[in-house]
Structure P
Amino acid sequence: MASSRGWLYIQAVFWRVLMRIGMLLHDVAPPRVPKPRFTRTVESDSHNHSVVIHFYCPPDYEEKRRHGHRFPVAVNFHGGGFTLGCATDDSRWAAAIVQEVGAVVASVSYRRAPEHPFPAAVDDGVDALLYLATHAPDLGLDVSRVALSGFSAGGNLAVTVPLRLRERLTTEIKESFGRAESTQRLVDQTNELNIVALFSWYPILDFMESRDHRRMMSLMPDKTLPSFFTNLFDASYIPNLEDLASPFASPVRASDQMLDEALPHDVFLYICEWDMLMKEGQVFVRRLEGLGKRVRAMMIEKARHAWDKSANPFRDQVSVDVLYHDACADMKAIFDR
């Protein structure tokens, strides 16, 4: 097992380098992508590690913050199969939110597999939310208006992080005997925190479904992610097979009560037509609708998985921006209620 994990790590490092080159090419296309305004490091109370959050802010952020203004916040999780990618990969999405919604974007640099397998990434997402809630006054954030977003693996985290947060809070309360101070601190952190919407882009939602079956059932099998990627991602993130059915990895396996209580009323799901993950996305949409959630499902026609992250600097960025702008309009409408 040790040598197998070592080989996974070597592959991951190789593809991380190539992905960085690809994202540099992706960023060449105009308009120029923004850089984070600042970063904050979260020291975990429950795990011996730190998580870095990258903040994208409106131009008048500092002035308004000094005068007591509170900005709504979009917490974003990057893609890359839980193995590749980094928190600045979604800078174009962050720019759209900052410009059109007037919100602060907090992009989470969660721990990646295979060095840190499940549930490291989802736990880091929870720690990031708790940090934002605790430091909201200093950061000028209105954590009663939080939207979660993510792409691919990050789209999974946008759904699983609130599930994990609910489970952590419930467990702390049940085990509070002798730990009243710790439990009260967690309750205080989440007192004002209110997740009002999810924006999940082409997420993986069910690790129990085999990749071969997904590929076979997809509309265009030859346009799905190749097996050398999906094998790397799955083996790196979930080495223990008993974790495949965990609701914090496969949210379609969560109970109705858990989904109903942990997820917000407004859910936006963006599915690529040529993606092997399309069908599980459609199933999840119907499940949430049956629970009374307000779900908007967008099918992106003739699009591969992660079509918006193309390394081609001459790609049709306008078609991507149209969907980003549409999502931002929905986000702003919810924040402005």
Structure Q
Amino acid sequence: MASSRWWLYIQAVVWRFLMGIGMVLHTLAPPRPPRPTFTRTLHSETSTSVVIHFYCPPDYHQQRRQGHRYPVAVNFHGGGFTLGSATDDGRWSAAVVEQVGAVVASVSYRRAPEHPFPTAVDDGVEALLYLAANASDLALDVSRVALSGFSAGGNLAVTVPLRLRGRIVSAIKEQLGRADSTQQLMNQTNELRIVALFCWYPILDFLESRDHRRAMSIMPNKTLPKFFTNLFDEAYLPNIEDRSSPYASPVRASDEALHDALPDDVFLFICEWDMLMKEGQTFVRRLEGLGKKVRSMMIAQAQHAWDKSANPFRDQGSVDIHYRDACADMKAIFDR
């Protein structure tokens, strides 16, 4: 039986508070992650409270005045579309800035249950359009864009380009009736080019039963507990029919949509003890069949969100190794 929206909201508020404490502890391990260099708030017909946090190289402002443009990594945080914040991935952002020399734009999309599906996906699309429209002012080279995300954010890294493609296709079909809006959308995306995805333990299929996935996992007792997964699923996707949408469950997208919307280079980082492991592996094989260059990394004996541990005495070095490898791949793609 589905929970009422107000009860989901109360649960979300409590867990947001507790997760906030956990993330404070997470940042205590040296070196501490940096604060965003600056933020921008989106104001549009569909997004009025979406904030983008920018992490920039030390010489950003000087290089910006000289006309230099940076490649950009657009990041989406995790938390089951219900918890978390755009600054949770500060360590990943710092690694990208330092090792890739790119700007990181971390998107604070609106969360469920206040804003259920498809709000988060639409906010991600609006963030991309904003970056494209303001590329010159922000000193961004939007012909070199990588999308990254963790858990729910890993889902958005896949569904946002699918949703963007869907909007473009729909606009073209309706061009006679909406010539002005169609032309504006085409102008905004003219220079935008997503060249790679970096998806960390993403959820890719909301139709698959959580109980079944938990039972089929290697270590069922290491998976996310039922009270969390119920909260996430009911808060984000209260309408069961929405769970088959490709913008929620990208494994349900057509081959044509996946081929056209996603870049050639896709990186998936899958945790061995995660209930999402098998769907990640299946998605890898499907993308390979579509001709994508997919690199899949299995993180051995790791739970979901293993890199976000609240234990300040954790082995951060092992996480940094995976971050460093991903940054090296991102830099190689940007430098082509």
Structure R
Amino acid sequence: MTKDTFILAIETSCDETAAAVVKNGREVLSNVISSQIELHKLYGGVVPEIASRKHIEKINQVIEEALDIANMTFQDMDAIGVTYGPGLVGALLVGVAEAKAISFATGKPLIGVHHIEGHVSANYIENKDLKPPFLCLIVSGGHTHLVLVKEYGNYEIIGKTRDDAAGEAFDKVARAIGLGYPGGPKIDKLSKEGNKKAITFPRASIVGAPYDFSFSGLKSAVLNHINTMEMKKEEVNRADIAAAFQDAVIDVLVTKTILAAKDYGMEKVAIAGGVAANSSLREAMEKECSNNGIRFYHPSPIYCTDNAAMIGAAAYYEYLRGARAGLDLNAVPNLKIGER
């Protein structure tokens, strides 16, 4: 009988302090998240210094709670997994320092995890049948990537944003129409009250790079529309703007993903990242995958936003590959996917 592998995972890349215990990369025994959203709402976005200080306050109790819920101790763990990039450098350093301290004190192996590879691995938690190869669309506040997952831990980026990430565009447009932070969930909710056909916003296409994205022009088009309406002293219909903007983003995301899946012969498509929790995106992607005979996978919303369970899933497959980090592991805020 194969021995079970238990990973204690830590995630502090942005504004969630999170810890989880994951069994065999697919079973979550605990997943504790201390969110700072209410705190950062006051400033309209994440303040790095405040995020770092809050991580320091919360990290010990979050880890303790994760172990308590799993009814396990440090000695029951086979390894300690931690996000070391990309992200806010101060926030990352808190998690990395904590993980190194635990590894040193317990003698347990340390595994550095790429945050975005963690998002991809969130799909393994609830989709027990999902195995590479597959195509994954990663959409978050800082990233919009199309990635071929060739094998566990083996990734090839075939498309990425040339400017704003999709989640960044959501936040900026939400701020422009007075919704505040975080923008994604608020636009998703408001868009259900609007008419997506009321306004036509552009869909960017990049010559010679069919899988790449660009959302800065779309964002500018939204701002120009608002300014024009205000100059004419006409009513700014926030719901219509939200619906039309979201429709433009989703149209581009889905169209390019399906195109890439066909071109690369992928029979499985997954989505990951905070924007993957968007209900309209999930519905549109599911419909188009079904129309094209492609199996569609997605995590539950709790595993789309930043969490430690996904880091534990990714760390498990790194552990099996024999990847180990030394106590010189450092935060790498601009870490590229696939880098080690």
For structures P, Q, R, which has the highest computed value of distance in nm of label points 7 Å out along Cα→Cβ at positions 14 and 230?
R
Highest-scoring label, criterion being distance in nm of label points 7 Å out along Cα→Cβ at positions 262 and 326, among P, Q, R
R
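Read-outs throughout are calculated quantities, based only on the coordinates presented, and are distinct from any laboratory measurement. Just so it is clear, the model here is predicted, and its values are computed rather than measured. Cβ atoms are built from the backbone, for glycine too; each structure is taken alone.
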